[in-house]
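The next part holds the structures, each set out as structure tokens.
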Structure P
Amino acid sequence: MAVRRRTYAGQSAEARAQARRDRLIEAAVRVYGAQGYRNATVKAVCEAAGLTERYFYESFDNSEALLIAAFDHVAHVVLRGLDAIRAGHDSTPAEAARAVLRAYYRILKDDPDGARLFVVEIARVGPAVDAVLATWMEEFGELLARTLSPRRSSTARRDALLRAGAAGAVVQIARQWIRGGYEEGVFAVAEDALRLCKVLEDAGR
């Protein structure tokens, strides 16, 4: 027998549950970024979202699952934005990469809470989180390679190692920059990162 689900204010139960999940993710970005993932509690996230803990466990098994969801949300927003910059740039590969890197570091500087979650808090939490981070780093490395070597289509192991190295260097620069209070300007940081990323340009020749 089919069960008719009730609606409130024009929203189904599924839509309301999704809305609560989205609120928890948004709150987690702020709370984990401001307090640190290891210092934050489920209660603190729920209070920031304006929800009770009952609704937290409706959407997530534990705080690590929420951390993964929050990181995944931020990561894909950033990646889509950077890829749009890459695709829309009609200058040289080096200039396109410069634009992508400047945008990346500008995003981090303009959103300190999101930056701390995205770069600092996500590191060394556990195997499940590490797997999500590894996927992001692979995708980021591929984006950098497409930017600096747009005609390169090789998936050789050597290229994969170079992509991993370039992406890791960009993120490590970001980590040190964030911990140092964003002392250097965005353009200067991007230039330092570009010098390292140019190994991908060489690989495409």
Structure Q
Amino acid sequence: MFTGIVEATGAVADVRTTEGGRRLRIETALAPLLAPGASLAVNGVCLTVVVTDGIDVVADVGPETARVTTLGGLRRGQRVNLERPLRADGRLDGHFVLGHVDGVGSVTDVRDEADSHWITVQFPAALAPYFIRKGSVAVDGVSLTVAGLGDRAFDIQVIPYTWQHTTLRDLRPADKVNLECDMIGKYVVRVLEARKP
């Protein structure tokens, strides 16, 4: 369980194709705090740390995860958002995030307003029931509020602190992002679907 409050960004130091998918080596200040077997959200995707040397962490990305998230397209040098799991006695500053991506969205616009920034993201049609205006969404692992909502796209406004401390400032139109819809909303939709005759 995560919160969508990014602890640090890291840089992809190496990407290798393996028989089981891909192996990522990420340079991060969080490395000394992690041990093999620990969970780590990378751009909103829950991965397992398999090696750490105090400077880098290594995690494997399975074939299915590479297909249904943006992790299959990560490149050396690319920055990624990182978050360790929520402790049972921790504060929930964002919203409940599982690290299980629901779909990949596409950035269609990035624009400034005063010190803040607006990002418009087009989402797959199948995800439409899970978005509400003023609801929560995780974009590349960042907990955000849906500020504007259309049939196939939503707007988020990013405050200066979040802009400076996450990879959202790297986004450009046509970039792909991982989307995780609000967990509570997904359960509500599932209950309503199950009630249909």
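Each value in this text was obtained by applying a stated rule to the coordinates, not by laboratory testing. Keep in mind that what you see is a predicted model, and the values were worked out from it rather than measured. Cβ atoms are built from the backbone, for glycine too; each structure is taken alone.
Details
- Here relative contact order in percent (Cα under 8 Å, 6 or more apart) is compared for structures P, Q. The highest value is that of Q.
- At a computed 2.9 (distance in nm of label points 7 Å out along Cα→Cβ at positions 78 and 182), which of P, Q: Q
- A value of 3.0 for distance in nm of label points 7 Å out along Cα→Cβ at positions 86 and 118, calculated from one of P, Q, originates in structure Q.
- Source structure (of P, Q) for semi-axes √(5λ) of the Cα gyration tensor in Å, computed value 36, 20, 15: P
- With helix-only ellipticity at 222 nm (-39500 (n - 2.57) for each DSSP H run of 4 or more, over all residues; to 500) derived as -24500, matching label from P, Q: P
- Here the criterion is FRET efficiency 1/(1 + (r/R0)^6) of positions 22 and 166 (r between Cβ atoms, R0 = 25 Å, to 0.05), and among P, Q the highest value is seen for Q.
- Identity of the structure behind 52, 28, 22 (criterion: Cα extents along the principal axes in Å, for residues 38-141 alone, calculated), options P, Q: P
- Given 15.2 for mean count of other Cβ atoms within 10 Å over residues 70-77, calculated: source structure among P, Q: Q
- When distance in nm of label points 7 Å out along Cα→Cβ at positions 102 and 126 is computed across structures P, Q, the figure 4.2 traces back to P.
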